[in-house]
Structure P
Amino acid sequence: MTLFQILMLGASAFFSFKIYEHIQTLKDPEENETQPNRTADAFSTFDSSSLIEKADDAVVEGHLDKALAIYSEANIKEPKNGETLFKMAFTLGLQERNEEALEYYKDALEVDPENPFSHLEMAYIYLKEDEHASARNHLNAALELDPDLEKAKEELAKLNAEV
């Protein structure tokens, strides 16, 4: 071995020992009381409303995966927000991920049962899947909440004409 190799071996051994010492002094997160609690604020400095705006911009630009990630972060910061759940469902619907979209629409309706647009979008998904009875139910629910929804009236008229 050359002198340089011996020096490098010694330096490596020294740093390995120092790393080992450091690891031995670490505590688990729940034991370490000086470490601040990690909350949803650890993700970013933005509040949920500004995250929703950023995600809306991403949807308009066609970056649907990015929008979903931002909506998810907003949902973590403010769980059970009807607007966030609706927009996540809508974005999933744009990606033809209909089963996931339906789940988020259902969650959105649990939080905000007075939102006719959740019913309307669910009806469109059910129409795509040829589940006319479910579509009709959601179109009727949307019209009950907002009788001025022309699109719902048109779709309901088409469904009734088919029967």
Structure Q
Amino acid sequence: MTRGIVSTVSTIIVIIYAVGAGRWVATDADWYRSLNSPPWQPPDFIFGLIWPYNFAVLIIAGFVVASRDSRTEQIIWLASLALSVAAALLWAWLFYVPHSLQASGFALGAATLLTLPLVVIAFRASPLLGLALVPYQVWVAIATSLAFGYAARNK
């Protein structure tokens, strides 16, 4: 694969992620506010800070991975990114549209596992990039715990 294809496809996947998640998350704000939230729910402003950071780091990581000579890592990067984004978007849809809270937790759990190869590849490309991607991995894991927390408190 050429560098341009890998970086372009990676960027497009992240844009789809940002737009898709934003669309579904904004679907039913009143319903969301009516839920009993887990006690470890971060304040709203944290979401506004972490998501732009996460999306930016994912885009940068896609360019760095694209510049590497390892086609295997490029393919694993794109596949893991696409699958993790698909699982994260499934979470957003399940949580906010049909309000399937427990199923949404399993979808986000899958997204969390699928981000592990992204972090490993990022560290192999650049330790600094790997460190920059760790907050995304942690955030998705926290979001998974929140999804199950919402499911447990809102049956």
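Bear in mind these aren't lab numbers, they're just calculated from the coordinates by the rules spelled out. None of these values were measured; they are calculated from a predicted model. Cβ atoms are built from the backbone, for glycine too; each structure is taken alone.
Which structure, out of P, Q, was relative contact order in percent (Cα under 8 Å, 6 or more apart) calculated from, if the result is 12? Don't skip to the end; give the middle numbers.
Numbers: P: 12; Q: 30.
It traces back to P.
If you rank structures P, Q by FRET efficiency 1/(1 + (r/R0)^6) of positions 6 and 142 (r between Cβ atoms, R0 = 30 Å, to 0.05), which sits at the top with the largest value? Working shown, then result.
Numbers: P: 0.00; Q: 0.55.
If we compare FRET efficiency 1/(1 + (r/R0)^6) of positions 6 and 142 (r between Cβ atoms, R0 = 30 Å, to 0.05) over P, Q, the biggest value is for Q.
A value of 16.9 was computed for mean projected area of the Cα convex hull in nm²; which of P, Q is the source structure? Each step should come with its number before you reach the end.
On the way: P: 16.9; Q: 8.3.
Derived from P, not from the others.
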Legend entry - Which of P, Q yields 15.6 [mean count of other Cβ atoms within 10 Å over residues 62-69, calculated]: P
Inset, instruction - For distance in nm of label points 7 Å out along Cα→Cβ at positions 46 and 78, the calculated result is 3.6, so let me know which of P, Q that is. - result: Q
Legend entry - Label whose coordinates, when distance in nm of label points 7 Å out along Cα→Cβ at positions 14 and 54 is calculated, return 1.3 (choices P, Q): Q
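When helix-only ellipticity at 222 nm (-39500 (n - 2.57) for each DSSP H run of 4 or more, over all residues; to 500) is calculated, the result is -23500; to which of the structures P, Q does this value belong?
Values: P: -23500; Q: -29000.
The read-out comes from structure P.
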